[in-house]
Structure P
Amino acid sequence: MDIISKFTVGSEEGISDLIAIIDSSVYALHQKLVGEEEIQRYIHKEIDPRKMINELNDLSNQLIMMYGDQKPIGYSLIKSGSLHPGIPEGKRATEISFVIISEFDSPETRQSLWKKCRSAVHFTDMIWINILDHDPLSEFLKEIGFVSVSASKAGPFQLSSHILELDINKA
């Protein structure tokens, strides 16, 4: 598979690709814990292309899309200046999301998306993510240096999660 991770703008095609990944990942991460109707309701009511375009047009946000054989298979949304209560005062923090469609999750795709994401956050002191406890990407993030700092709730159904942090200066 030919894998490429690249920065993407909030164009019609970019948003369409992002929505396809979000839809797939919402199902994969929640289908065993949340009813089908509830997932459908969330997707139809809450995934709004206009909101996504506005979020991507915010200059402090960047979207990295990952493609496998030119098909969207993952993304990372980088939000500069986004803090959670545990960030030490005076530290520049950046929140990320890190999503790979389950059937394309492999060491190769994880590394491709992480390398591009890591290159985009060189300006910050800390990276953080609120990731579901049962998300298979959680272990990968811990392997590359993220540490769990607190229990939390995440996602559209407020399921158990952890806030993971990576101190860029120590990575």
Structure Q
Amino acid sequence: MQTEAELTKPAIRTIFERERCRASALFAHWEHPFTALSFNRARRSYGHAHADGRIVLSNTFVGTSATTDLEDTIRHELAHLIAGIRFKHGPRWQQVAASLGARPRASGRSESSELHEKMSDAPFTLIAVMRDGEERAMRRVFRRARRYVDYRYGKRGQRYHIGGDFIERFEYLDHRE
């Protein structure tokens, strides 16, 4: 339910506790029992569940009215604790996420324009350079990841492709310049 009131950390903790109690009533056994809730400055993801039972939510929610996205993120991360971190976003996790009322997906776009705006001010754009020389913009990112910087197309090992077309290399477009 989307409201006009701005979210604060105490309000987020209250919403989290409500959703955690709901999840505990639905699922008696949790692969990773919940231990703590904390916040971080993540700008690439809304939340993260850890095998030690911690859930970390992004401070990006603070000051927004993105209650629907917050509830979905909380349910998403609780589903990881219940199903088991090792199952990632597979069928077992999807079943638990759906039971909790989360949209069962690995990631998605925010329904809140203000939340999306706070998350989309990344300084770089990841560019995939295809084997035929075509450049395709992939997404905005906050840092240059080694897996893309050190990526080299070859005949062995894992190689990235888009629709069957293999990527020759990755480049970053810096928006700060």
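No value in this document is a laboratory result; all are computed from the given coordinates. Here the structure is a predicted model, which means the values were calculated and not measured. Cβ atoms are built from the backbone, for glycine too; each structure is taken alone.
State the single structure among P, Q that was used to calculate mean count of other Cβ atoms within 10 Å over residues 23-30, giving 12.8. Traced to structure Q.
Of the structures labelled P, Q, which one yields 1.3 when distance in nm of label points 7 Å out along Cα→Cβ at positions 79 and 95 is computed from its coordinates? Source structure: Q.
Which of the displayed structures (P, Q) returns the greatest value of distance in nm of label points 7 Å out along Cα→Cβ at positions 103 and 159 on calculation? When distance in nm of label points 7 Å out along Cα→Cβ at positions 103 and 159 is calculated for P, Q, structure Q comes out on top. Which structure, out of P, Q, was log10 I(q)/I(0) by the Debye sum over Cα atoms at q = 0.10, 0.11, 0.13, 0.20 Å⁻¹ calculated from, if the result is -0.36, -0.44, -0.63, -1.58? This value belongs to structure P.
Calculating FRET efficiency 1/(1 + (r/R0)^6) of positions 87 and 127 (r between Cβ atoms, R0 = 35 Å, to 0.05) for structures P, Q picks out P as the one with the greatest value.
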